[in-house]
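Every number in this text was worked out from the coordinates using simple rules, so none of it is lab data. Since the model is a prediction, treat every value here as computed from it, not as a measurement. Cβ atoms are built from the backbone, for glycine too; each structure is taken alone.
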Structure I
């Protein structure tokens, strides 16, 4: 007799990182997918007007998901987790913590949370320091990367394009990237910097444009906004950057690498789990040296270098398959 699948509810406000797991969850569970509104403290007048409505929707959806499931998985350990932990009853409760939650943990009943998943070892260590009572319940499973989709184009040659990809906000360090780029472009005047991503902070974005103008770089820096074909953008990029203050993975570095771009990153906490020292810099001087070294190579040497790094590092996001790992971890936790 075929064993009946357990009922799993996924509660998520932003689907970017969890969407690739949906097919695996559907195979292993009787799946329901709940889009839960994100409800940060209101800042603008419009936020105050819609906040009570969004909060009510959040509570109703969270309660309904609990009623209809045996297992609840909360993507992003935020205020939705706090609600679920207070109402969970005998349900199995699992959550995945990414980055920002680590700085301000929700007021959840942590003793009833059955498992927490993080995406790098450094986050696991830091969370164990903050929640010592969760010892043995915190598990590290990397993000998933579809290397069959993120592929390089054939006949790759130098494009003189450098890119920084991701939401435009202060912690991502776009301003620092522009300043560093202004120094390297003196040596390589044909280079272009592409800033790709959604504008989450209009004031900061305007500051970036003014900075580029002040440095006389407006013809060398392109603010491209949201990309309709980010795969092609990665394929057309020589170097993909991270100037972030902190990240959990900064997956665009590895999507870019998989598409044939060379990743360079600041030394944010945890990055050494993903990249070797050759791809890391701590100041503009190191950044400039690493860019110069990369562009001193021939196309064949660059391709060989990128392929070698991709072979060494991308396996972290595919073997073992994080989609199966998380699914199996949820099942194991539920059966305890």
Structure II
């Protein structure tokens, strides 16, 4: 079979279609492509407002364009504003219908994850405020609390939708770091610890493999230009930051299950990557304190005190000083 022939036909089809296009139609097509290209460039550089504006102009020419809808939806999604995130839904639904690919499915999963997280955050903040400053009318107070619980239930439904979509994405691309990390986050929010740990551990393995490869590249490849070395180092540092964030999430899951030994291991791993991580030192100290290892906890807290930027009266600093004082008192008693 001549495999080149179908490809050639596919290349010819757009050209054949363009033969019958009027100059005005060709001009609109060119404008749309320009808008899409600029929107993509703005999006990739983190200029989401400009990306959305360019995508919207392109959509005035072709409202059902899958790529333009995807860029517009994701640009609004990354503004991290509840109203704008809600407006992203229409664009992402069109993109999902038109593109029928894992990228559109992932974007929709991200929408459910972000929107659900925002609903949950607003509900918890409002509930805390309501409990701190309760309404004098008990009936109104009860209605408010019921409303907050309803909002939390809505958020949970969005997490379920995100989880279903992410399962589909990971069937297509099982080593997609973004999907793996988000799957862990979503399942953590749903209280599914085991289901959360699996994708997070897979993400850590992928990042460790990338880190090992890039370290070897820097150490052994003498052909790398300075600009190439700088790029590899940026990738390496980005991988380390991402891996550290995932280790913290995994540690939180172990803490929730009171698996303190596993939790401590995560903090130790973080400190192997970032030795001056004040949050990891403080958290490991608390973990060791819970396990009855007072002197080790105090040692971590001393290191934490030496590097933290927190004020003296911060709760974390005061807790550190309490543990150090307790350790010192016990040591003095032994002497």
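Taking distance in nm of label points 7 Å out along Cα→Cβ at positions 39 and 135 as the criterion, which structure among I, II has the greatest value?
Values: I: 3.6; II: 4.3.
By distance in nm of label points 7 Å out along Cα→Cβ at positions 39 and 135, the leading structure of I, II is II.
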Q. Ranked by volume of the Cα convex hull per residue in Å³, which of I, II sits at the highest value?
A. II
(Q) Quick check: 2.9 is what I get for distance in nm of label points 7 Å out along Cα→Cβ at positions 79 and 247, calculated from one of I, II. Which structure matches? (A) I
Q: Work out which structure the value 50 belongs to, where percent of Cα pairs over 19 Å apart, for residues 95-198 alone was derived from one of I, II.
A: II
Q) Comparing relative contact order in percent (Cα under 8 Å, 6 or more apart) across structures I, II, which is largest? A) I
**Q.** Structure (I, II) behind the derived value -12000 of helix-only ellipticity at 222 nm (-39500 (n - 2.57) for each DSSP H run of 4 or more, over all residues; to 500)
**A.** I
Q) A value of 1.6 was computed for distance in nm of label points 7 Å out along Cα→Cβ at positions 151 and 303; which of I, II is the source structure? A) I
